[in-house]
Structure P
Amino acid sequence: MSKRLKVLHVISQRPDSTGSGIYLQAILNESARCGHDNALVAAIQKGSKGTPPGLSDDHCHLVYFDPDNKSDMIVGMSDVMPYPSRRFRDLDSNEVRRYLRRFREPLSSMVLGHKPDLIHSHHLWLLSGLVKDLFPDIPLITSCHGSDLRQFNQCPHLRKQIRDGCSRIDKVLALSAEQKDEIMDTYRLPADRIAIAGAGYDKTIFYADKERKKTGTAAILYGGKISRAKGIPWLLKALARIAPDRYHLHLAGGGSGTEYENCWTAAAMLGPQVSLHGAVSQQSLAQLMRNSQIFILPSLHEGLPLVVLEALACGCTVITTDLPGTREIKNRLETNRLILIDKPAQLCSDASLPAEEERFVDALHHCLEELLSQPRVDNDSESKLSYFSWASVFSRVEQSWFNMLNELDISCT
């Protein structure tokens, strides 16, 4: 039986609402199930619910930000978050120092009270570097979620600080083999300090309905943040070319700011064949997936998108962009219900060539037309999905915890 560890989990975002938050909560749940003693430092908005399920108040220290104060919002690991946020690219050096100072006392308090055997942080970013500054002798393992890699490219003024801080992390967890290579190149970390853990889905929530009813109008579902980076403008342009009586689009997700409002406005212009659900619970999203034939995620950037796994588990045929994380899923499952299309070539992080954008719309339109005319037949990928269950993911995470401690020659009681 594995030794019981005391683990402090650290994330600079809300411990919910996004893929990294869902990942964190799943790791917390599986870790507790396996007998480990967990504590958490996380960001939260004033007025939001507090301690995540499964943690006692004395094992959780939340750093509160003000969603109504533009200078005091959570700084998002994506430029568009499903709640009010600021962007790292807009922070100057003084603001970065003040931001990190907010986490110093909570981290020190939890380390003093919890006395962790190791710290598990999320994102190869500023907070992980701060953890190593404050506690150089405590083993640190960090999960990369992909958004950190994108932020590194978008924030040249922070690169040296990020790279210097992350160079001292003892072990990094990547989502895929391709992401491991990108981490090595971006952060200049050796291969032996990076393990591949992947990401997972909750099979108690996301499962197929064997009695699914077929209707004449196909239900198409998008689930995720409502933003340009998720490909929504191009999806809506592709759907505008399809007869409205052939589909019904369900948009589920949260967001904020001008992009969010523009996407909702454009979606509403398609007419009554569009339902706008806003942010929904995991249970509600699963039911929407079970009621849909097609799930679509035309993102320009992803780590390993959990919603793709969830949609496949619920029986959807999935259309998504060809990215390292989606290729990892495709290669693992060998399913014909996962269709990858090329994303538009980008001039920079926020702009694409007009011709490439048109090609992207054409590809989405062609793929949707094909599926609406001839739906994909399910094949046997259910058993292979077990690799992406949270229990399997956590077994790889836990093994990396113990491997790190053994490599550092640290014993735990």
Structure Q
Amino acid sequence: MLSGYRALDLTDEKGFFCGKILGELGVDVIKIERPGGDPGRNIGPFYGDVPDPEKSLYWFVYNDSKRGITLNIEVPEGQEIFRTLVKTADFVIESFPVGYMEKLDLAYGQLSKLNSRIIVTSITPFGQTGPWKHYKATDIVLMATSGLMMLTGEPDGVPTRYEPNHSYCFVGADAAAATLIAHYHCVRSGEGQHVDVSMHECMARANYNYAPMAYDFGPIPQRTGSRLPRGHLQTPVIHKCKDGYVSWLLFGGIAGAEDNRRITKWMDEEGIQTPDEIKGIDWDKFKFSDITQKEVDLIEQRISTLTSRYTKNQLEQEALKRGIRMNAVNDVKDLVENEQLKYRNFWTNIEHPELNKSITYPSQLCQVTEGQAGVRFRAPLIGEHNKQIYEEELGFSKEKIRQLKQSCVI
């Protein structure tokens, strides 16, 4: 989709996903690592459970569809090579601390003089301005400072995070979108620009539906775990079954009437006793404002009795037959075996010649009528494309490349 464009990726794990998205959209993403390899290669898990910078599954999944070179941009000769590469590029994405690129004379102001169309996307914990601009942050810090952690977990428990490094995915997606918006502006105007991405702000936006509620309506939203607030009530969303969990939610009004009748009929057929307090409910007139928490709990106890008798697949299939909105809570194994994902070729096998094996990846970013948007090839080995880029594209002699290696520039 975006073949013909080039990005220079200087990011660490905070920005890997941004480059991955651009690469999967067809951009020629060149991952630039320090000589010896990026520290992100030391993040596990590892293929074969053997720690090795060339076997990091984390590195594989966040750096596919990129070519890779080594380059030390902290030395003058490395900086000059980088400037040469910038003249051939459309995007630079970086996640260094605020001010780092300025110290190297590689900030947007300097690079735009070499290439007026260059778009530099800077990903930092708190942005390029403000009293926190020099603060550092990790995934768990971003989860906490954004407010998301306060809303995650059981109501009687402590705040919890999403799965590790999930914030980097939110941020990477936002950074890729912002980069492409700047690209659209460049296509129309011929002008590049500096894109300032604050990870803190990206995560605060991920919390967007709760912040306005607290600001406009007063009460601060609290953790509800697997229960959904419904005015003065809370209704369970997740129900345990024989081999895991399913999701089913009690609805009121017209939206829920038919669903509630169908699942009531199913429970009656199963011989599940109906307590006197909820017998004869008119689902067409059912409203949460007219029911107590005790009555909701009695309804949910019946649901749980039903779900406990079956596996999640059995429940999902029977619910589909009956037209009931109930679905399995899938784990990764379920996703790999999912017939819908298989039908749409969501999974793909990517060859890893260095491992003498192919590895299954989530393939598609999206399906498009023209072109491809998904994994194109595996992540690069350390310096895998040095010869291709330095010798074949930039025209460096073999002797120069040898000298650059000896002096640890590449």
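Comparing P, Q, where is percent of Cα pairs over 41 Å apart highest? Between P, Q, the highest calculated value is found for Q.
Where does the value 2.2 come from, among P, Q, when distance in nm of label points 7 Å out along Cα→Cβ at positions 9 and 401 is the thing being computed? Derived from Q, not from the others. Assign the value 3.9, calculated as distance in nm of label points 7 Å out along Cα→Cβ at positions 57 and 329, to the correct structure from P, Q. Of the options listed, only P reproduces it. Structures P, Q were shown, and relative contact order in percent (Cα under 8 Å, 6 or more apart) at 15 was computed from P.
When mean count of other Cβ atoms within 10 Å over residues 17-24 is worked out for each of P, Q, structure Q gives the greatest result.
Calculated for structures P, Q, distance in nm of label points 7 Å out along Cα→Cβ at positions 249 and 385 is largest in Q.
Read-outs throughout are calculated quantities, based only on the coordinates presented, and are distinct from any laboratory measurement. Because the structure is a prediction, the values reported are computed rather than measured. Cβ atoms are built from the backbone, for glycine too; each structure is taken alone.
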